Structure P
Amino acid sequence: MLPLTLPGAGVEGLRILAIGAHPDDIEIGCGGTLLRLVEHPGPVTATFVILTGDVRRAEEAQRAAELFLPGCEVSVRIAGLPDGRLPAHWDEVKNFLEDAATRVGADLILAPSRHDAHQDHRLLAELVTTVWRDHLVLGYELPKWDGDLGRPSVYVPLTVDTAKEKVRRLTLAFSSQVARDWWDEETFLGLARLRGIECRASYAEAFTVHKATLTW
């Protein structure tokens with residue numbers, strides 16, 4: 001399997017822009033990757049851009065960002081749009097993303113996959129690659145009722161400890177969600193184990209890449 005190197009991941013630091021429709025999307029989709037990115041040399045800064053969420057969910061999002069990027073400079077921007085209705089707020093979503101693009105520099109963008117069937121996730125995935133045309137965008141996957149898991153193209157291997165720490169921090173950050181029938185260790189570790197098999201690791205998170213440029 002061909003290894004890739006992140007842009008900006010040297011001693012000069014790494015700037016991460018993580019985008020989610022809902023306050024827990026980022027951590028479910030790429031929480032293990034965030035925990036691993038903290039290990040990179042140089043300073044790591046991150047901005048979380050979240051399109052929906054009331055006051056309680058906004059507080060959870062802030063707590064989660066700090067839990068998943070400990071010791072890093074992290075800011076959270078929340079639009080507060082209605083959950084499940086983002087397509088009806090197309091202009092506000094596009095404007096919020098474009099405003100973030102003008103204010104936040106990024107070496108790596110983490111966003112929903114373009115194959116995601118959920119209407120809120122799908123809209124974000126479609127708009128992100130039109131707002132950020134010259135960036136590395138990794139599309140994370142989210143387990144859900146829609147059954148839309150596809151064939152990812154990029155993997156981030158996780159150790160057993162990192163995978164389990166991701167689940168622990170998810171539950172710690174998002175207490176409002178733990179009563180849901182799908183929210184449990186088996187959901188998160190089961191998918192991570194399957195993706196780990198695909199890249200010869202104990203666990204992994206997987207992503208899709210819409211476009212990439214080969215340079216040498």
Structure Q
Amino acid sequence: MATDTKKITIDLIRHGEPEGGHIVRGRVNPVLTPLGWEQMRLAAGLNDDYSPSSATPGFSRIVTSPLSRCRDFAQRLGVQAGLEVSVNELWQEIDYGDWDGMPAEEWRKVAADQFRAFREDITALAPPNGETFLDFRDRVLSAWDAILEYDDGEHVLLVTHGGVLRVILPMVLGMPMNRSFPLYIPFACFSRVSIDIRDGRVQPALIFHNGAEYSGSWMDLPKESSPG
């Protein structure tokens with residue numbers, strides 16, 4: 001009996017450093033700094049003009065968050081590489097509501113009680129006037145499921161946010177999402193997930209995580225870890 005199988009490769013890149021310094025970035029929409037552009041260019045192995053080089057993975061399409069810190073890079077690469085770019089609101093960062101744009105030092109104090117509770121109960125994180133973590137998780141996973149409908153052999157570049165990666169990577173690894181804090185996800189973090197689908201059964205595997213840093217391409221550049 002014939003077996004229905006397909007394989008999809010998904011490369012996930014967090015945006016590079018945005019303008020605004022150490023703030024909480026959810027739906028606020030700063031653009032990339034020059035360093036942020038360089039971090040993403042090097043992570044994806046691009047030439048100086050953002051065209052693909054021999055080190056660039058063979059992407060078949062690009063999917064991106066609509067926020068400028070993701071979309072601007074995705075569209076520039078799409079033009080240079082002649083690739084389709086799909087802008088999808090489901091890949092946005094969590095809506096931090098009243099916390100959005102808050103200086104990170106202040107936010108860590110204001111949100112501390114919720115995050116302590118979140119470590120014990122995934123339902124506890126609910127930014128005031130924002131998006132609950134459960135709604136955010138469900139939104140991201142619905143977008144992920146749509147990627148799994150792509151054709152066999154696709155190699156997708158997903159340009160997105162740190163919070164999104166804290167949903168996707170624990171899901172792939174089978175770990176609780178409210179235990180994702182040890183995962184290191186710096187700006188321009190570049191990771192790869194391979195999806196094998198056999199007779200409707202989905203088998204994901206993390207091939208590498210934050211791989212660009214260990215290539216020596218930009219490991220000495222400054223990093224910053226504010227939310228978003």
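Given a value of -8500 for helix-only ellipticity at 222 nm (-39500 (n - 2.57) for each DSSP H run of 4 or more, over all residues; to 500), calculated from one of P, Q, which structure does it belong to?
Comparing all candidates, it corresponds to Q.
Tell me which of P, Q gives 22.8 when you compute mean count of other Cβ atoms within 10 Å over residues 63-70.
Working through the options, I get structure Q.
For structures P, Q, calculate relative contact order in percent (Cα under 8 Å, 6 or more apart) and state which one comes out highest. It would help to have the intermediate numbers written out before the result.
Details: P: 22; Q: 34.
For this comparison of relative contact order in percent (Cα under 8 Å, 6 or more apart), the top structure is Q.
Of the structures labelled P, Q, which one yields 8, 34, 37, 18, 4, 0, 0 when P(r) over Cα pairs in 10 Å bins from 0, in percent is computed from its coordinates?
On the way: P: 8, 36, 41, 14, 1; Q: 8, 34, 37, 18, 4, 0, 0.
This figure was derived from Q.
Where is distance in nm of label points 7 Å out along Cα→Cβ at positions 71 and 119 largest, in which of P, Q?
Of structures P, Q, the maximum of distance in nm of label points 7 Å out along Cα→Cβ at positions 71 and 119 occurs in P.
Since every read-out is calculated from the coordinates, none of them should be taken as a lab result. No experiment lies behind these values; they were computed from the predicted model shown. Cβ atoms are built from the backbone, for glycine too; each structure is taken alone.
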